[in-house]
Structure I
Amino acid sequence: MRRVVITGLGVIAPNGIDKDEFWRSLILGRSGIDRITSFDTSNLPVQIAGEVGNFDPTLYINPRKARRMSRVAQFAVAAAKMAVEDAELEISERNWNQIGVCFGNLCGKPDFETDYQRYLKRGIRGIHPSASTSFCPHSLTAFISVELGLRGVAETISTGCSAGLDAIMLGTLQIQGGRAKAIIAGGADSFLSPFTFSAVCASGHLSKRNEEPKKACKPYDLNRDGLVIGEGGAAVLIEDLESALDREAKIYAEVLGFGQSGEGGDMSKADISGEAIARAIKAALAMAKLDPSEIDYINAHGNAMRDYDLAETNAFKLVFGRRAYSIPVSSIKPITGQSFSASGLFQVVASCLTLQSGVLPPTINYETPDVDCDMDYVPNKARRARVRNILINAQNFGTHSVLILGRYKPC
């Protein structure tokens, strides 16, 4: 079976644009969460989020083309171009049929209320001809393929918070099946517009710590009161190992295994037993041909919802037994926010940089231990460690995805 490796990283996140700024923010514990500035939230119970600041799409996209794209599509295209540039991959007629795109997205243009207001004022004449395609999640994949001149497989995943990991899984299968030499795998989302953000507020899942936004998201802490929304996009270039070696590419990590599972229960609540997550972890370990003792670090979902954090912690205990207490676990969401389809990719980028540097990003805002969430969550300060294999977990509406990355080892 073909070995698949990650050779390029691109990220646009609330805590940093490009991999270096993103990583510095993570290891320093510098949160990108603050009060929302892009629209009026004075009548909402939640007024905080992780907004991407200082993003100029024209640095990556022709201004005329950028105007045709939604903010989410701009994130996606920019992150994809960053990943290709970081990988030093040259795209030409010789290989454009062998390079594909697998991207995660929930809504291609979530700020659709602006289009609707134009419709109310001017009828059909107020609707832009490209509006219908912009709403589609697949528009992101299409924009990336067009912008980069790619003619390989083009697929879209819409599995919410696990979409980023799922995109890497799908891309890996395409490469292993011989249908592609390389895949740009990623995810992008933004629910930061008045209507869509209000809809998420109505769910009751968001933290209401408006007066201390940078301390609002508190995974595994006894006083956690919900997640904080973020936005952004990220992408990685995954490719066939032989292809990467032929062009002497830098290898960040190898994709070793993955697993998925579902609870078949409630869409808004997690099964706190952790049994379903444990099944996904075991499937990933089996594919990677790793013993549980060979996992050195877990980059966790950790969204600060009471049941989700508990379910995840219990799953780790089911799989790793007593050793679970000696495996460092961290969540980066207090820094990045929960950015839906981008969240898993933020975790992957962070994990690749952990494998390169031997530094574990901290779980900031961990102040009061919860007796039920009692593992080593790398509280508040980054830590150095010997890391060979990393387990990454993502949860979404009763479904779970797990990815295992390892440090590349020549045969």
Structure II
Amino acid sequence: MSGRPGPVLILVSFAMVAAAADWPQWRGANRDGKSADTGLLDAWPQGGPRLLWKAQDLGAGYSGPAIAGDRLYIQGQQGGQQLVMAYDVRTGQQLWRTPAGKAFNGDRGNGPRGTPTLDGARLYALSADGTLVCLETATGRRVWELNLIERFNGRPPNWGYAESPLVDGASVIVAPGGPAAAVVALDKNTGNLLWKSQSDRAGYSSAMALDIGGTHALALLTAEAAIGLDFKDGAPLWRYPRVANRTANIATPIVHDGLVFYSTDYGTGCALLKPTPDGKTAEVYFNRDMRNHYTTSVLVGDYLYGFSSEVLAAMEFRTGKIAWRNRSVGKGNCIYAGQRLYCLSEDGVAGLIDPAPAEYKEVSRFEIPRGAFNTWTGPVVANGRMYLREQGNLYCYDIRR
């Protein structure tokens, strides 16, 4: 069922939004942490950009927003339910909400972790308890639903399922972490199983698609290894355990020019792989200089920018050579838009950084209040606006010139 509750909302002002640079899924249109937005502020005023609105009715969770046109979709938890919700980006008004799983409570925070994936008139969202839903974007009506634990004997990680579903062609890809069902491909229209593969336990990472020669493939990071699968049937293409740790493998793989970059923390490190369709995957390098914890680096030009544990670092993508390190705004997440890095620390410090490989160049910073849990949701930039989430609060800022 879905409803239209009266939201708790602080409305400052609003302006019409042109859908020029949507953010329709986890890490943006191409899952690479980059926004296509242009015409953005080169620097922020003291105290931060102009606040357009603040919605205060999201509930618990770390889900980031997915945005298309004048609609924003996000997940949260209230009472005994995890929810998928839709908002008007012009006003912050909640338009609908649909239950999508039982409440999930953990010692590192409650509620859903993943970001909805938009695909035309439908969206796909995974809750922390393994409930996967397909909903109509206009109304929130449920098209189909299944639970990864019940359907595939999925083994959720300690802090709940956290991935954001990948939609590619007619398929939706998720990782239940079940025996002979570590990764599954489902028909996006019905939820019916297309294939299942491997037996790794689930990590917290989200899948990426890439082409290797004439093979359409998937790059994933499970609880046990960096793996690659053939998209058409789930056949294994590569397996690389060295970059995985036993606690939490979280970062999304970065794919570029036939190469795949994986990174984890807990003292482990990063690896750049050159996979081939025949399974003879080469290790380009492995080092401990970029250890992404709950964050994923972003590739800008020839350099990766990301938090290596608690320190922001610039690292040459093809060589693994570090260009600089800086504590910046504090441990957090970064994305890229309009020639700038947008960073948000787990303490609520937002920073605007010039991504120059020669040296660290901070342009602006401001803070939002931090609650009982860390601010682990990454910033989002879409259509002239920046969105920052702190648990039940969602801030929307005007960052147009």
Structure III
Amino acid sequence: MPVSKVRDALKLRLQERRDELKALCAALTAADSRNPPGDTTAVAEACIEALQGNPGIAVRKVVGRVPLVNVVATLSGARPGRRLVLNGHLDTGPLPQPERWTVPPFGGVVRDGRIYGRGVCDMKAGAAAQIMALKTLAEFRDDIAGELVLTLVADEGTGGEWGTLYLLANVGAALGDAMLSGDVGSPRVARFGEKGFLWIEVTASGKPAGGAHVYLGVNAIDRLIAALIDLRRIGDRPVAMPADIAAAIDAAGPLSEPLSGAGETAALKTITVNVGTIEGGLRINNVPSAASARIDIRFPPGIAVAEVESRVAAALARHAGVSWKTLDRAEPNWTPPGSEIAQSIARNAAETLGTPPAMTIRAGFSDSRFYRERGVPCVVYGVTPYNGNAPDEYATIDDLAAVHAVHTLTAFDFLVSTRTG
């Protein structure tokens, strides 16, 4: 059968499986996999149950550390060819303000064209779309070559050591010729890169004294505050971004900002500094002798971790009694927007939605960075985060269906192009 006819049949199956997709997303959302503690046992079992019994799909659990359970599923085509990896995470963030939820946060409630629940956006919906992509393409395995590998991982929210990094080190099939992530975003925006990050801890020392006798002491919190004010200025100098990435960010802004929030375009092109935690002092009537803060610094392509660390060191060197250390870091990373996988996502999103998607980078990091470090081109394409990280988080069923369609069609196009190989 001509490829065009096969593709038409595939698109019909995508529509026919909408109810199954919705039910699966609700079931995954109902499995509590908050991180911490990061236990993905229940949601992994739900994924495996959905995948077992489908001809051509081999599925297994991979556990680097109990109870952080990963799922690896492989669909083999009829002939040798390339390998495309679909990657997603099964852990979610903590439950915000539980008293303000109007639906059970782990009820998988489906209502008014929406699926509610903690982690449905980030990223149970993406995981459901990817599982259904594998199941749908299993019906067309005679028409594809190579392998489609699904890696659904634990530990994404806490560094990935026992999730994607563990699979890349121990499971050969986890590494492919390209990778497509289902992490949170929007069907109208494809993300081909992400900002780098530097997490640091800043510590200030002082001299204790009674609160009534401040002249006898040195206030560590005062020292810390002064240092943090200077630290926030490291983003004042512009970053010389690669021209094609800066142009993509600017072009995406009119579509991306209404979805992601006003100010996104500027944030994607600059260094941002966020004081995430601050501690110090023993009680109200003491001059504190120690204080510390943990800082999240994000920076765009065009500047490296080493240069950001140099700016941090220069800003803090002016402050007596202040020291700092790096907690974690990653370079900005991206796949060229003109790459095959990025352009395929763009074409299939335009076909599915009826309008071209924006193409830009992410402000936050994802497991894509681990693939790009290994030279694997990848794109992030997921649902819109309505009430993301807030009470009554939900994804729309239309978004879910769009992500399912775009992942499936992109995987088909990527693998069918080598079916004679």
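Set I, II, III, criterion percent of Cα pairs over 14 Å apart, for residues 73-112 alone: the highest-scoring structure is III. Can you say which of I, II, III returns 1.4 when distance in nm of label points 7 Å out along Cα→Cβ at positions 265 and 393 is computed? Considering all the candidates, the number was obtained from I.
Each value in this text was obtained by applying a stated rule to the coordinates, not by laboratory testing. Since this is a predicted model, take the numbers as computed values, not measurements. Cβ atoms are built from the backbone, for glycine too; each structure is taken alone.
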